[in-house]
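Given below, in the form of structure tokens, are the structures.
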Structure P
Amino acid sequence: MMDDGLPPGIGHNQPPPPDLKGRLELTHSGVIKRATDLLAEAAKVPDKLDTEDDAKTATDLASLAKACSKELERNRVNEKEPFLTAERVVDAIFVTPRDKLVNMAKVLERRLTVFLQAKAAAEKAAREAEAERERQAAQDRFNDAVSAQRVATAAKLNAAKMADAERIAKLDLDAAGRAFQDARNALAAAQQLRADAETAGNAIAFQAATNDVEQAMAAAELARGRFHELRNAQTEATRQTDAAKAKALAEAREAEQAQQQAEAQANVVRAAERDAEASPAELSRTRSSFGMAGLRSAWKCNDWKRAELDLEALRQHLPADGIEQAIRSWIRANKDGLNEGTATLAGVSIINEATTVVR
């Protein structure tokens, strides 16, 4: 493509004009050559200066190097100024509206912070209230479970008591059955004796046997009544035992359900408490069409007092350059004491070092 003479557009990645380097080298060839020559001469100076002449040579080269470097710096600044001016124009076009937008965003973020803090506080209060309601519900469930367990225990004990009563009733019934059978046997024996006395024509024996038969019949009737009475009692005892067992089983199931409900409610409470302890970011999150806003918490130090600050606690957190700056400040403040040998600072070696100054 032919060169139309216009500068490259925004975002180009073309190198500077090809003649810039050549022009600078040509325009400032004198000072560049002097710098090159001085570097070459300095390379000839020995690492250790042994004679006065060596010292004079080094002094001359250092002085000339400083002067040449200053001239190079002036030329650099002068040559760079047009580019800096262009940079300032570019900044004025883009940086000014950029900074205004950044500042506007900060203002809006401060307003959002106030709103989101209130939103987070309200949401936290609502979640804490919900957690409290769930805790109360959990307490009610627990009380229900305790009550149901108490009822189930009582029902179980009653069923055991009914079972014991049924067992005793069965024993009584068995005894009554044997007594009834014994009475029947006695009646049969008495009737046989009366029949034998009648056959033998023994009136006295017959009368005595008749009396025995009557007594045996009365005893047998009494035993029969007692047997039927105890059989009915045993039947009722069995019915009551079965009913007590069924009730105990039902109460046990109800107690188990109440316990499960109490445990489930306890899980609900734990979840509600976790929700109430959510981070400010979660409590305040707000989504919009183009972004999302939320609080981010961080520990900050807004105020500190030098005299009260616990420097020992901060020892491991002080940056090395900050410590060195503090040491230099101490040295400047205690220069007289250092000269007199009365000022010392533990943990650091302070020496009076002389260095060369070439003017």
Structure Q
Amino acid sequence: MSEGNVESAVMRLEDRTLLAGNVTAAITGGNLVIQGDDLSNTITIEPTANAGEFKITGTGTTVNGAANVTLGGLTGDIIAQMGDGNDQVQLSTSGTQDITLPGAIRGEMGEGNNVFKVFTLGASNLKVSGDATFTSGAGNDNYIFQSLGIGSDLTFDANVSVTAGEGTNGTTLETSNNNSRVDVGLKLTVKGGSGSDSVQFLAQGNVSTVSVRNAVINPGDGTNEVRLESNADSAVAKVIESFRYTGGAGADTILLQSNGSAGQVKFGTSTKVKLGGGANTFTMEAPNVAGFAGADGNLSVKGGNDIDQVKLLAAAAGRVSFAGTLKMSLGGGNDTLRLGFVKGVKKTKFNGGSGTNTLTDDGNNQFTIPPVFSGF
């Protein structure tokens, strides 16, 4: 091989090596600090059998120049500063591990199509004592918090905050097996950019629960959605106290749907939804046997000047129920409201606003105080 060909081959090999990327990992002041480069880094962070010790493994990425590294002495936070590029970070437990992280989690993902995933496998439990804060720039980003094993729990004792940039972004809290749980103890905050953003609470296993004490969601402009779904028997997806949603100029969808037998999807003691200026949809459904969708306190929904659709509907053995006041002001546009098997115990007002609005009453509603309809 000529000198020129050797040099060319070496350069190609170096290019392939560089494309794999390298992250550095160290325990500094009790914190696990991981720093990526501007290439696409993929890493997994797992606790070992020793207290305060974690193994960081790269996939197509080196860690401190090696395939993996094990570091001990974690007494504080886990900080991942990944830089630009399409980065993936996974933090997980498995087997019968019962792990409490002593501090916070901070994921700084940079620009690119990024994924940060925190999950439990097997019968393991993972508790995060401090705040979990995630930020990213332009790109399609996904933040996923899952309990995947039977009887496993993922618990955030404090706050979870996601601030995503422009792009198609998703935040998902999910149980996928029986008797499992994902819980945010204080507040979930999600802020999006100008793209399409989604926030999902998915209870997929029998007798599983996804719960958030408080939630503030500002998805920005774009086609955005919030989904609370119970997709298994006796599964629950809920907000316990306050829920605040402020939509932008695009089309917004709020869906609470109880699909499993005796499943529950519900808002908490105080719910305020501002749907913004697009063609919006607000739905509470309990289509399955003994299913429940509703709110434990006051709920208000305010639409914009486009076409808004509201559906509050249950099957014969289910119920859409409100323990507090219910107020819906749909604004301008030709709006639709459909009711069936709805129960309300306090004042209820439906205002269709201007436009040619349509009310469909499927019957079997129970209101302690007769509801007030205007604009229909």
Structure R
Amino acid sequence: MELKKSPLFLGEFKVSSPVFRHALRAALAITAAIALARVLNLSHSVWVPISVMVVMRPSLGGTLHISWKRLVGTAIGALAGVLIACLHLPVPAIVAIVLLMLFFIFYFKGQNYIVFTAILTTDLVLILGTVFSHSWQGGVERMLDTFLGISIGLIASFLIWPNFARKNLRQEMGDLIAAQRLHFSQLRRAYFSDNPEMATVLAGRIKALTQLESCTEKFRDASIEPGLISGQRQGLVNLVDIFARIHRTLTALSSIVSKSKGVFHGRIRPEFEVLMDSIESRFSELENCARTGEEEQSAQRFNIEFSKFMFFLGEMRSQGEFERFSLDSRNNSSAFIQQINRLGMELERAASRIHTLRMDR
């Protein structure tokens, strides 16, 4: 593809671009790693720049988060590899252990980075110890090279255009709330529809989950960066936990919607629509607060609005309004109401947590 047909690609070629800054920062760090490996005349000099490439992330928090895990995993793996090699097992046994560990490498790659790194390092030490017959030296060199690579990556992340993850939290949080609000709107329409489009609901849930994972990563990176007090770090962790619970509540609502269209028709539906409007309004207020920092106070607390709705349902029940619906349908609707209550309370907790974080700045 010609460059003139790639405006997005060319648009990153400027000093103000975070992508360009990260690319240049990483290039300088890798160059420094190669030069240092040559000066020190390391036996496996390629490990130093590889460590730099592995640990460097666009944000300082991301680099810090992966660096300590890489260092701990390498130390454990190097020690384990040396100990196993010192047993002087026959080559077939070493080959069997290496092949078995390959399975665990792929298994833990997306599960636990420390365990993944430890097993990978153990495998490398065993292979090198079998081929070159100096297992303890291979373990020490692996540890040293990893330490040098991590150090270079951290120094570059701190000194060359440091990019703090917390600078982009407002945008990430706003995008997450917007995705969750859209998903709730889709669930609301599907619940009252005679032919709900569950494919649209599923797409909305996937988009919200993707945004939640991205936001969780940014919050995690921001919480480890210097410049925050312990209360702020814990506040970020608590806030992302609330958003995770909101997503689980939306998932529960989606399951309920897929099984029934509910019973909120006739005299009941208008009152329930008011409650749903309240949820959407709180989503909008929360999104605006996340993006701009401006707080809007709702007319009433959600628990008061929900209590009024439940009182209304009690009156309808006493008048026999629910008798024309099946027991399964009533149970389904009851479960839906419980999830709506949970969603409203979590939204209020999120608003309170954001307010606390702003006050702690």
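Computing Kirkwood radius over Cα pairs in Å, for residues 178-313 alone gives 25.2 for which of P, Q, R?
Details: P: 25.2; Q: 14.6; R: 16.8.
Attributed to the structure labelled P.
Just checking, which of P, Q, R has the largest value of volume of the Cα convex hull per residue in Å³?
Numbers: P: 519; Q: 136; R: 213.
Going through P, Q, R one by one, volume of the Cα convex hull per residue in Å³ is largest in P.
Once distance in nm of label points 7 Å out along Cα→Cβ at positions 50 and 290 is calculated for every structure in P, Q, R, which label goes with the largest value? Each step should come with its number before you reach the end.
Numbers: P: 7.7; Q: 5.1; R: 3.9.
Answer by largest value of distance in nm of label points 7 Å out along Cα→Cβ at positions 50 and 290: P.
Figure out for me which of the structures P, Q, R the number 17 belongs to, where relative contact order in percent (Cα under 8 Å, 6 or more apart) was derived from the coordinates. Walk me through the intermediate numbers first.
Numbers: P: 22; Q: 7; R: 17.
Structure of origin is R.
Computing P(r) over Cα pairs in 10 Å bins from 0, in percent, for residues 282-345 alone gives 15, 26, 22, 14, 12, 7, 4, 0 for which of P, Q, R?
Numbers: P: 15, 26, 22, 14, 12, 7, 4, 0; Q: 23, 49, 25, 3; R: 18, 37, 26, 14, 5.
Here the read-out was taken from P.
Using Kirkwood radius over Cα pairs in Å, for residues 114-153 alone, single out the structure from P, Q, R with the greatest value. Kindly include the intermediate steps, with their values, before the conclusion.
Numbers: P: 12.1; Q: 11.6; R: 10.5.
Comparing P, Q, R by Kirkwood radius over Cα pairs in Å, for residues 114-153 alone, the maximum is at P.
We did not get these values from a lab; they are worked out from the coordinates using the rules stated. What you see is a predicted model, and the numbers here were worked out from it, not measured in a lab. Cβ atoms are built from the backbone, for glycine too; each structure is taken alone.
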